[in-house]
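Please treat every number below as a calculation from the coordinates, not as lab data. Not measured: the values here are computed from a predicted model. Cβ atoms are built from the backbone, for glycine too; each structure is taken alone.
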Structure 1
Amino acid sequence: MPQNTPAVAQQWVDLAPDLRGYLAHPDDGRPHPAVLVFIEAFGVNSHFQKLAARLAGAGFTALVPDLYHGRVFDYSDSANAIAHLRTLNDEQVMDEATSSLDFLAKHASAGEAVGVLGFCMGGRYAFLANAALTTRIRTAVSFYGGGIAPEQDAAGRKPLLDRVPEMQTPLLLQYGSADKSIHPDEHARIVEALGGAGKRYSMDLYPGAGHGFFCDDRPSYDAAAAAQGWQRTLGFFRQYLGE
């Protein structure tokens, strides 16, 4: 372990009577800026547990709510993962995110500053949280969030551009140019909506990277793009949440 990397505590915790989450934080007894992490469509698998620990190693308290309530799908089983995604309700997910924020507000490892981070399905929820929970967070980072502004969403989800006026916190969007599920015209609609509403945002496009490029457990993993995206994410959180 690098000398400057803090020891990390990690465990499953109860967030509400019917909701648990995976918590990781520096094991030093002090409060740290917190990050609420929204999962991909495959559940709270080992990748997201490692991601929580990685955020903790970088000095943040990370909490991953189990939006799938114990269900985990293999990355090769996208059909069943997407079928389960279709059962989720935006209002319920934001309610569960609120329970997660309530937990962080009371936990000794979490300071007052909280950001949200999401990937794929969770990238859409990070975008939505920046509107629905905007008074409780300070920033949001979305990796390849599908279903934000499609002409027609394959999973039947409602586009989110009508929520843009509610947003009050800075937003970072990260996409791969070779993502076959999120096309450049969708990027353009998002930019037009955010820019037209005078919102503070940044959008990064990684040449040649496909959907899921950040996850080293997926065939689409792109090491260079993932490394750049990670550094951009840490920089964004440190800018708006503090060290």
Structure 2
Amino acid sequence: MTDLVLTEISNQVLTVRINRPERKNALTHAMYTALGDAIEQASEDTGIRCVLFCGSEDCFTAGNDLGDFASGLKGTFAETPVGRFLFLLANTQKPVVVAVNGPAVGIGTTMLLHCDMVFAGSNARFQMPFASLGLCPEGGSSLLLPSWIGRVRAAELLMLGGAFSADDAYRLGLINRVCDPSDTEAAALDACQKLAGQPPAAIRATKKLLSHPVHEQLTATMLAEGELFAERLKSPEAAEAFSAFMQKRKPDFSDFK
């Protein structure tokens, strides 16, 4: 387990903390491996009844570490660290709660679609800038977002990639509550402790039923998104977007067809 992802078990709750503040909690392949390992630990340990994901009071995650992902993804998507994490998250039977403060970029937003409850600080800023980076949606977002908030609003968030606030996320039904940033984690932990006190088999059954209607379609969508995402990482558009990001300039897509 990398020290960039910290875990702690208390009162049947596994807390998984993203801990890379100097890089705004940007996620590397090794960190995805650690996040996936944490979900596997929760799934296998009957003493863990709920999982809490969190960052800091200032930042959840800036998304993928572009330097780490610029070289592409090796192997089939489901076998990559990020793919493994997403599929473990989507398929875990244990309830998952998230505390979000500050930036929640890319997978920092799409992973929330697989979680059961989300509490966000008033300083939270959500964003899915995949198209702006020459990439495509991931994490099942191209399926789940339109079904949750409607196609046109999903298209705006996924195609234009603009940031939206915690109040916007609440209005769209993507989070449970907007909190003071200093209270976000406590609110999420309170929900975890309440879930841990519920009959565990009943909670698992409820979660399974909530996920069942789109389970097979979600798996197919995540695989298709993942393979296309890997292709897009090799594209000239992504190369220009990544280069512009590193050089702190606006990307120029005027000559692309």
Structure 3
Amino acid sequence: MTVTSPSTAYPVSPRNRVKRVHERGSYDRTSVHAILDAAMLCHVSYVLDGQPYCTPTLHWREGETLYWHGSSASRMLRHLTQGVAACLTVSHLDGLVLARSGFNHSANYRSAMCFGTARIVEDPAEKAEALRAVVDRFYPERTASLRPITPQEAKATTVIGMRIEEASAKVRAKGVADDPEDIGHPVWAGVLPVRTLIGAAQPCPHVPEGLARPEMLAAYAEGRALDEALLETQRRYEEAVS
């Protein structure tokens, strides 16, 4: 387990402490942020009126605040006006681990779990900035070239913000962990690496002839790993707003 100073780590409590295989856990902000920033898709869990919900959605990070959005017509999101305790998780599957026993099969992964109070972003300036960021964080400087968002579109979109109060990261990045007595068992064992790669671009048929793909999409080169591209666009976004 990674040990960090209080200034660079999230506080540890029974809520975010890694309990199983604790040596894979880490609480430092750098590790948690890297896992969050390398993904677009997260799952947000909360309890409303005694009923648990888990919502898959796109997320983005501004410093210590995580944002996501949804339809203003969502019954669940309307309950967040006063704020509600929430848990946001992100996970990356990096490899399939095949051992010599079913018990020791595993997976290589990176995961982050963040806790805080989810709230609807009511402040007009913060909401306008968030609606810009949901595009520019992934596609640097793209908003400036788009048709402006209309008041009706902004009204139809709910933005949720959650400051990270506690968080933990958990990572497995190693080979087969067989029991010593299983090493001689005659079956193939090893790791099958897994990556999400960017494919060839498929331009909309209505793109005017001769209109080139913009340079700001260079991070999304064909064949590149998506998590690497997202980390690059996060860095570019932070540089642009700093």
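Computing P(r) over Cα pairs in 10 Å bins from 0, in percent across structures 1, 2, 3 gives 8, 35, 39, 17, 1 for structure 1.
Suppose you compute helix-only ellipticity at 222 nm (-39500 (n - 2.57) for each DSSP H run of 4 or more, over all residues; to 500) for every structure in 1, 2, 3: which one lands on -5500? All intermediate terms of the calculation are to be shown ahead of the outcome.
Values: 1: -10500; 2: -12500; 3: -5500.
Traced to structure 3.
For which of the structures 1, 2, 3 does the calculation of relative contact order in percent (Cα under 8 Å, 6 or more apart) return 20? Working shown, then result.
Working: 1: 16; 2: 20; 3: 24.
Only structure 2 yields this read-out.
Quick one: FRET efficiency 1/(1 + (r/R0)^6) of positions 55 and 183 (r between Cβ atoms, R0 = 35 Å, to 0.05) came out at 0.20 when computed from one of 1, 2, 3, so which one is it? Computed on structure 3.
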